[in-house]
Structure I
Amino acid sequence: MVNNITKLEKIVAKHFSQAKGSHDFEHTKRVYNMCLHLAKVEKADLKIVQYAALLHDIGRSEQDKNKGKIPHEKIGADMASEILLQMGISNKIIEQVTHCILTHRYREKTHPETIEAKVLFDADKLDAIGAIGIGRAFVFAGEVGAVVHNKDVDILKTESYSKDDSAYREYLVKLIYVKDRMYTNEGKKIAKERHDFMVAFFNRINLEVDGII
């Protein structure tokens, strides 16, 4: 008999069949794996974390279709609620899962209140920094047609989704601040190491662009 996690993974995977590389199902799987680690260390409810991790970005394609008018966390929470209800999951668990999804965004005013929501938030943000975060930033830059690198970029004169929206701009605008947004102790520990690697990488690429090394 197929368990609920395996069943849910197959359902979610279908929603990412046409997803762009920067936010594809591989991202969801990485967040899921990190959530398992954080949940174990932080003693979070594993089942809640598993459901939330698999479903946290399920509304992203709909957000892309409506050009951001309705945020994917709101769409995703509604979709998750319906999917879990159809799977026979209790309303109490669904409520906890949807809270995790609704509060996982970096820029939103809402904040995760439960340890499970904090685990998802941290896991999602950890995938935006370090080696994998750098890789995703370059993939995203390619998706929007941005330049490979511009070390002299003035972020105050640039716009998102433009040719100036490079990986380096994303680093200056957002990624450099991620480590200070972690909620869990384990998340903070991992974020520090990934942050240091990321800083070293962009320092190195700037030196290469200048022909110094």
Structure II
Amino acid sequence: MSKAFAATQPAAGGSMPFTLPELPYAQNALEPHISANTLSFHHGKHHQAYVTNLNNLVKDTPLASASLEQVIMESAKDPAKAGIFNNAAQIWNHTFYWHSMKPNGGGAPKDDIAKRIDPDFGGYDQFKEAFKQAGATQFGSGWAWLVLDGGKLKVTKTPNADLPMAHGQKALLTMDVWEHAYYLDYQNKRPDYIATFLDKLVNWEFAERNLQG
């Protein structure tokens, strides 16, 4: 877990150990690209439901006093804890996704991450096509990621709640491709949403902090 992202995680402890993290911007801050209506449902309903479910699932168990990352890793390989993993990972994934976007974001990165993209992908345009492909070809619900894996930047995709930390990778940024992430604003046009994410929303400063953290 990178130090850059640790502060955004729900804190453990108390009768309700996990709480819904606040958005890092106002609900209307990403308009016109993602509407306040979408964020109201996506954050206030979907994200909140994962928090509520996880609290109910870990109540009166040792996991109630664990960190979110500990819950994820302890449940990732245990089929009997699939429900716990799915809800814990979705809390983490969504929090990471909110921070992967910012108002007036998008475009090519700068700083060290830009220097890493050139040798690892052959250039920003090649990264962009790989990321678009990952998001567009994730069948059903899931996520597209930029990760650090074995010292190299890679684009990957995961289904449902799965996430890089369960595979020994370090997440740098993510894009949600569950339908509720884009359907109110883009209907069935997932490629349009993906292009907008890269061109208008992606938060490269967050990715840089994760790379350095």
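Tabulated data
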| read-out | value |
| --- | --- |
| Highest-scoring label, criterion being Kirkwood radius over Cα pairs in Å, among I, II | I |
| Given 1.00 for FRET efficiency 1/(1 + (r/R0)^6) of positions 18 and 90 (r between Cβ atoms, R0 = 35 Å, to 0.05), calculated: source structure among I, II | II |
| Winner on FRET efficiency 1/(1 + (r/R0)^6) of positions 130 and 162 (r between Cβ atoms, R0 = 30 Å, to 0.05) once structures I, II are ranked, highest first | II |
| Among I, II, structure where helix-only ellipticity at 222 nm (-39500 (n - 2.57) for each DSSP H run of 4 or more, over all residues; to 500) as derived comes to -19500 | I |
| Structure (I, II) behind the derived value 25 of relative contact order in percent (Cα under 8 Å, 6 or more apart) | II |
| Source structure (of I, II) for distance in nm of label points 7 Å out along Cα→Cβ at positions 58 and 74, computed value 0.8 | II |
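Read the figures in this text as sums done on the coordinates, not as results from a lab. Values in this document were obtained by computation on a predicted structure and should not be read as measured data. Cβ atoms are built from the backbone, for glycine too; each structure is taken alone.
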